Structure P
Amino acid sequence: MHRDTEVLHAGYRRVDEPGPFLHGPQFSSTYVTPGEPDQHRLTYGRFDNPTWRAWEEALGVIEGGRAVSFASGMAAAAAVFGVTLKPGDIVVLPADCYYTIRLVASNWLLGIGVETRLVPTRDNAQAQALEGARLLWIETPTNPQLDVCDIGLLVEAAKKQGVLVAVDNTTATGYLQQPLELGADFAIAADTKALSGHSDVLLGHVATRDNERETALRTWRTQHGAIPGPMEVWLAHRSLATLPVRLTRQCESAQLLAEFLSSKLGAASVYYPGLRKHPGHEIAKRQMRAFGSVVSFDLGTRARADSFLGRLTLVRQATSFGSVHSTAERRARWGADAIGEGFIRFSVGCEVADDIVGDVSRALAAS
């Protein structure tokens with residue numbers, strides 16, 4: 001069966017099972033549980049929920065492993081740090097990874113005695129910083145500069161030194177890139193982005209193929225209370241069925257937009273792995289099904305970037321990415337990344353590509 005078909009049906013009722021296609025969200029904090037607790041699968045809402053289980057079954061199809069859902073992408077990331085690191089350990093992080101991951105490293109991890117090594121993503125530089133480390137954290141493509149590293153190469157280097165590997169797969173999603181298949185121990189994603197795709201939920205997950213690590217993650221979730229809401233999970237599950245259609249269109253439009261911008265601004269000012277001149281193009285071509293829905297570009301100055309954003313009529317100014325609606329922002333306004341004041345992160349939605357490119361073209365000309 002084609003993977004897209006599997007995604008469409010993942011976690012739904014069987015075709016011979018009467019009832020709604022997808023079980024509705026179950027809202028319950030307390031279950032009737034006479035006798036001993038171990039006689040019941042469902043006892044208390046923080047421990048388990050059938051809505052989570054159906055969603056995690058679907059995520060398992062996407063990731064090629066067993067998934068554990070969390071209240072947000074950062075809750076998922078914190079769980080991986082929590083179950084792998086202890087005082088005295090070393091974690092190798094991309095210097096250009098998601099800025100809140102770096103904040104966690106400089107605050108919480110440092111506070112409990114975990115050393116952090118920050119190394120650029122480009123050129124697989126993290127492979128040279130693994131000695132004595134406990135965990136290698138990879139993000140590819142990175143957010144927002146869309147640098148790419150070779151997951152398989154870094155996994156091989158890490159395994160030789162007994163280092164665990166976790167991949168933040170938020171930008172690509174498990175639909176476009178499967179870190180577990182490439183040997184990673186954990187695949188993490190903020191499902192807030194393209195997996196749910198409608199800018200209306202906060203969710204995250206971790207996937208693994210190791211039973212003990214899965215159990216450790218579930219225990220962490222239960223004990224730390226980082227549980228997702230059943231309504232959010234159900235909404236995301238309902239949206240997942242259209243992921244192949246949504247993301248395929250978004251990636252095709254992103255490629256067209258990147259090529260247009262490259263022709264107008266010059267290749268050096270446009271960041272997209274689908275462009276042949278992108279330094280990570282060949283690696284991305286090998287390990288991704290398509291190049292993603294995010295295109296970044298630099299307009300040089302804050303004034304020009306603000307003027308450009310203000311003249312868009314179809315595209316909304318907003319943070320985050322992966323939505324069916326195109327969004328853009330001047331990313332330097334957050335002050336967290338080593339980028340220029342005119343740097344734009346553009347999330348390509350499901351609008352017709354000609355309309356997206358036309359809106360961008362008019363805004364560029366006017367700015």
Structure Q
Amino acid sequence: MGKIGIDIRKLRDYGIGTYIENLINQFSRLDSENQYILFCRPQDRENLPPLRGNFHPVVDRSTNYSLREHFSLPRKAKRLKLDLYFSPHYVLPLLTPCRAIVTIHDVIHLLFPENLPHKGAYYYARFIIGRALTKAERVITVSHHSKADIQRLFPGYASRIEVIHNSIDPHFFHQPREEELLRVKGRFQIDYPFILFVGNLKPHKNLTNLLKAFSLLRDRQQRGLKLVIMGAERDKSPQITETLDRLSLRQEVRFLGYVNKEELCCLYHLAELLAFPSFYEGFGLPPLEAMACGTPVLASHLSSLPEVLGDAALMVNPHQVEEIAEGMQQLIENHHLREEFIRRGAQQIKRYSWEEAARRYLALFAQILAQ
């Protein structure tokens with residue numbers, strides 16, 4: 001038995017938050033022996049999911065990517081006499097006093113530095129990722145594509161890197177009741193068919209090409225089709241605003257910002273399809289969430305997406321606007337093709353399991369604690 005600390009301060013983030021919440025739920029279900037210290041934000045202490053008595057929240061007020069976290073978390077880890085520290089994202093505090101496991105989901109900060117606020121953030125990310133590879137007992141990543149990227153940028157650490165795939169939040173297997181769907185339609189005033197995009201407005205998400213493709217599709221379709229963008233606000237990107245104006249899409253594109261899981265599940269069910277033509281993903285949860293909801297998916301053929309989605313999505317070249325538009329049109333108009341991808345999606349999601357992922361983590365914990 002050991003004492004394991006987990007940094008869960010990103011519990012409310014989309015993507016990593018899903019990852020953290022489902023892992024700690026499974027750890028609690030599967031492990032009653034180890035003691036777990038959960039470093040959390042003050043607002044999360046009273047709002048954690050139900051966990052066993054061997055899970056103990058400890059508030060840490062340091063912000064992510066701050067200098068303070070490199071002192072605050074190690075100080076608590078030392079005081080609590082941790083045997084193992086697990087960071088579910090790439091930052092391993094510099095003064096961590098015990099053995100550690102770190103998850104590096106991707107190296108997007110290094111491949112797309114233009115997404116970062118300043119050049120210093122690039123050098124910080126490169127230093128911290130390199131140090132995690134040097135100091136951690138094991139580094140986990142979420143796809144073989146991410147592992148290859150890490151190895152390419154940081155040669156020599158292959159033996160320390162292990163791939164454990166993500167899975168889908170169980171909520172997306174829930175079939176919403178008719179009244180739930182009607183409530184979401186009413187809240188967002190949706191009375192039209194729509195294509196759904198889930199993600200932020202960073203350039204690698206390729207929303208500009210999606211808007212251009214949607215413009216082509218709009219010119220071919222005469223049935224009030226709209227594009228609904230979840231997880232982003234239009235005003236955060238001047239480039240996206242300029243593209244909307246240039247293509248005269250202000251009335252056809254809706255930006256909903258962030259919604260909760262229940263609402264997102266309903267939006268997946270209501271959508272004609274999910275469009276996900278990203279240039280780069282370490283794993284890519286939205287396509288699998290859509291598949292769990294019985295929604296066909298159009299996705300990029302780049303990065304980890306072919307590995308994660310297999311043949312269950314209609315793959316397109318994200319650089320080719322015409323190809324994106326043609327793919328969306330096929331999934332809307334070709335009933336046989338649509339049903340085939342829905343069927344394939346239902347099979348593809350069976351490959352992923354948070355329980356299996358958690359068991360692999362617990363085996364690693366046990367291996368390191370036994371050393």
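Bear in mind that the values in this text are calculations on the coordinates, not laboratory data. Predicted, not measured: the structure shown is a model, and the values here were computed from it. Cβ atoms are built from the backbone, for glycine too; each structure is taken alone.
Source structure of the calculated read-out (helix-only ellipticity at 222 nm (-39500 (n - 2.57) for each DSSP H run of 4 or more, over all residues; to 500), -11000) within P, Q: P.
Structures P, Q were shown, and FRET efficiency 1/(1 + (r/R0)^6) of positions 111 and 239 (r between Cβ atoms, R0 = 25 Å, to 0.05) at 0.10 was computed from P. Thinking of P, Q, which structure, once FRET efficiency 1/(1 + (r/R0)^6) of positions 15 and 327 (r between Cβ atoms, R0 = 30 Å, to 0.05) is computed, gives back 0.80? Going through each structure in turn, the value belongs to Q. Out of P, Q, which structure matches 4, 15, 16, 12, 8, 6, 7, 9, 9, 10, 3, 0 when P(r) over Cα pairs in 5 Å bins from 0, in percent, for residues 135-190 alone is calculated? Comparing all candidates, it corresponds to Q. Source structure of the calculated read-out (semi-axes √(5λ) of the Cα gyration tensor in Å, 37, 22, 20) within P, Q: Q. Using the calculated result 3.2 for distance in nm of label points 7 Å out along Cα→Cβ at positions 79 and 127, pick out the matching structure from P, Q. Here the read-out was taken from P.
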